[in-house]
Structure P
Amino acid sequence: MTNQTKLPVPKVKKFVEQQNKRDSWALFEFLEGETLRTALFTEKNKEKRQEMIFNFGALLFQIHTTPCPKELIFERKWIDQMLNQAEYNLKNYKVDGNEKLLEKIKTNKPNFFKQTLIHGDFTIDNVLVSNGVITGVIDWGSGAYGDPRYDVSLAIRPKPNAFENEIDKEIFFEGYGEKIINDNVYDYFVNGLYEFF
């Protein structure tokens, strides 16, 4: 994907696939910076904080408007894949969700939304910043052709010193260019589906 896009993602320097052990290893380039969470926590200048949040939203819009690599496009809808994975995770791992919540999110799926390239875990911990400028997006393990509202919902979850007030969310959506979620969609993804991951 890194060769097909202008997104600030680390480039693969070396990739090794070991057929007999079914393991793969990748060596990525080093990206300068600290997490956006750290940058927002330490930045005292209100305008610089707001600029970083605006750019965080703009970057997510850039991701969602980047053509999705064909290797990530499957016939089955992303939400159905995620619900299957949620059920598997509930049965096999310790998760915050429970049977009742799983049944609720299975029967109350949000209306279908045009799928795009998504990061799958677009949080302030997976965006790197250096001197107030975004330098990269890391941890693409959940990248998919999916519902962009999932990324948006995870992006604006309240964290200490970030998205704890409405102004941060408004600035984020200014950067994104539009508000594609409502409270119900946010709740479905953050307090529903995400509880199983």
Structure Q
Amino acid sequence: MSRIKSLSTGDIAQYCDVNLRTVIRWIDKGSLKGYKLPGRGNNRVTVDNFVLFLKENEMPVPAEFLPKNKTVLIVDDDKNMADAIKRVLRKDGFECDTAINGFLAGSKLMQHRPSLMTLDLTMPGLNGFELLKHLRADEQFRDLKILVISALQQESLDEAAALGANAVLSKPFKNDELLNVVNQLTQ
């Protein structure tokens, strides 16, 4: 959630692209729960009440007020590597799930909608290159952040980036290096 605790009627008018008087009417009617500041009597609305109002009225919620999605799907056929990535990310507050191949990854992506996927390139069956191509061709996954983590040569990492990976990381990697890239991609 945003660091802003409350919003003025002017702020809300800008977010909703309506007139200031409209926001005041919403508050006066009780549709939008607000409170008056002592002294001057200016209205304020907590961010939580504003988001609730938007959802109840089927209005879009500004991205800055949406909770940060801290879920990661780790796709790697090496269980030890997947567990190591999971340990590092969980310590930083991420929720993690794993998939041992590209087919299972596709199923888990549909179910959990993570904000980021780490992807090994060499896996049996559907490899990382093929999965990248499929995901970037699919409208619903075009915006999924993908971090390729592979022990392959730089040429392969460059190919993965050309296919749509948002970032690449060579194995072995340092834990803080992994965290930095993941945090940058999920901001």
Structure R
Amino acid sequence: MIYSVRGKVIATEPELVVVECGGVGYACRTSFNTIQEVTGQDEVTLFTHLAVRENDVELFGFATREELNSFKMLISVSGVGPKAAVSILSGCTPSQFALAVATGDYKTFTQIKGIGTKIAQKIVLELKDKVAKQGAISVRGESTQAIIPQGSNIDEAVTALVVLGYTEGEALSVISQLDPGLPVEELIKKALIGLARF
């Protein structure tokens, strides 16, 4: 099992980074986000997953453990292969992915090429509990506007809770557990009950 590779990036292609370690170039399938992260760096570390199938062996590598964990969660869903998982992680960051799953927002995934409604709903259904258990949502350093559709019920509820004196992180941690289809007033009411428990 290859845990990680560290070395110089000697080539990049769409969804592929080649890292030279000890004279050997390791071709790692990866996301657009990781390619952006490693471009221009002298030395990089990629956290890896080796996918072994009947007629194929591929190495997947990511710039952060969070992205690797998101990849592993995605490929645990029946019907989602490594290439589809990379496409999803090219379209959203690990925190955007976690928030979409936690809030039941499967439509985020249908906007990614090759991901249909049935697979998107399956991802949300099968991973919601895993994401909640792992506390996978991390919005530190990211604008909530980047991970919540502007004008949505969740966006309005978070804004209202911030006005009431809560931080965006506190508001999101509670609201992410609620049904995003609820009216704004109901989201705020339930969120306040949840926040009072803390």
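What follows draws every value from the coordinates through simple rules; no lab data is involved. Just so it is clear, the model here is predicted, and its values are computed rather than measured. Cβ atoms are built from the backbone, for glycine too; each structure is taken alone.
Odds and ends about this structure:
- Which entry (P, Q, R) yields the derived value 1.5 for distance in nm of label points 7 Å out along Cα→Cβ at positions 26 and 154: P
- Test item: semi-axes √(5λ) of the Cα gyration tensor in Å calculated as 26, 24, 16, pick one of P, Q, R: P
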